[in-house]
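These are the structures, in structure tokens.
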Structure I
Amino acid sequence: MRSLYISLVSEFYKSRKTLAFWAAILLPVIICSLVTFGFYSNSEKLVKMNYPGMLLWVQYIGATLNVMGMLIMPFYVIFMAFSVNNIEHKNDTWKTLFAQPLNKFSIYAAKYLYAILLILICLFLFAALSFSFGHLLQALVPKLSFNQYNPSTFLISSYTKLFLSSLGILSLQFIISLIWADFLKPMGIGFVGTIMGIVTAALKWQYAYLIPYSLPALALQVTRVKKGGDPLDFEIFTREIWTSLIYAAVLFTIGYFIVSKKSIK
């Protein structure tokens, strides 16, 4: 456990100045600010439409979620998985890393957990800023109806599903970035996979859930809702989420065997 903690802290210090780290913070701030500015600019139209609170929150949060699920989340995960491993490739420090008195599993697991932590930070900020900026809009434009509905359940469920659905992509890209040190192969494969995932999800192909890159988009599609309950209180552990978790578990194991074969000589 101590080895894992040391490795995790080491990952933070190595990557705290990288684009992948700061993107986890800046992406939510920039995108939520842009969406909020857009709603504020059109506040007069929104007031005239007299949307109920729940529908207004769905439109506001959905403006960010739809872009996140389709494009930003897959591409961010792909870039971040590459960036975490590229630190060692670029500086040729794999041998130095494995020469330390730390076991390989701790080093590998720390990298993987650190990548997961960056995704968590990113999505937490998206949810927190969406909630906060929505209420800021209400304060700036009192005639809006944001205060008529509490979107907490919707935010938590949506971003939890988005997080869990991204683990399949993360695990696959993590392996790819372990194998290839250059930028083009991991990013190229990720780009093609994301486009394929978007297309298959949009066309509602019955086997789209087997493609890791389509899972974030599929996960955000509202499925079964409790009868008579809140229409935004939907099921989290759907088929897409279980598929992502299975991919994550299997690929994480494969990735460790790849790392364990790396030479320290």
Structure II
Amino acid sequence: MKAVILAGGLGSRLSEETTMRPKPMVEVGGRPILWHILKIYSAFGINDFIVCLGYKGYCIKEYFANYALHAADITIDIKKNEIRQHRTDCEDWKITLVDTGAETQTGGRLRRVLPYLEGEETFCFTYGDGVANINIDELLAFHRRQQRLVTLTAVQPNGKYGSLLLDADDSVQEFTEKPRGDGHWINGGFFVLSPKVKEYLEGDGTIWERGPLESLSRDGQVSAYRHRGFWQSMDTIHDRNLLDSLWRQGSAPWKVW
């Protein structure tokens, strides 16, 4: 099975980090968040990836082109212009990096990489800026039971502020630091798709979350897998710092490998 990762957006809300590199290359614990996402899938035996490039996509190409070199002990013979690798500690990954256009929208990027998915009955699909301690095996089993074209992962993000429970005389009965939002479920990515979604993708301007996903929902072709564990997107520098802190403390919930 293959996993498609969206990695072409501008990441304007994280401009402190993305002026020089694409958002999926922003580091958490010294590694790009894209690496963390691949590791999540790899923990469940998915090692074949298609990465949709756009803004500063060359940074991602250069990172993976040199990945094995950076992970190995090497001998450099300067006179012969030779590099010999010794011990290496690389993952068993196959990564197809596809330039899907600087201005292409999410649905358009997916449409552009569909030729690389020929022969696949289903495939995984997610954003290049979110991590979770999701059980991919359970997600796939749920998708097969539902027998619909799309399964999305529904999550309940933490609220932005602490919550107070007040009684009639204005005394605080309970305080909860950043509780689960307002009870609503949101799209957390980590999709499982059938290639038949191609019928809903019109062109580069197609936004996956609007036209296609809305149309598929109206046609009864979208299931929601409810993930009640950890999930966090990296939209702002605060989010990045939170993820980085969890990693450096050795308490990163998404580290399922």
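State the single structure among I, II that was used to calculate helix-only ellipticity at 222 nm (-39500 (n - 2.57) for each DSSP H run of 4 or more, over all residues; to 500), giving -7000.
So the calculation was done on II.
Here FRET efficiency 1/(1 + (r/R0)^6) of positions 132 and 212 (r between Cβ atoms, R0 = 25 Å, to 0.05) was calculated and came to 0.20; which of the structures I, II was it taken from?
Only structure I yields this read-out.
Quick note: the coordinates plus some simple rules give every number you see, no bench work behind them. These figures come from a predicted structure and were not determined experimentally. Cβ atoms are built from the backbone, for glycine too; each structure is taken alone.
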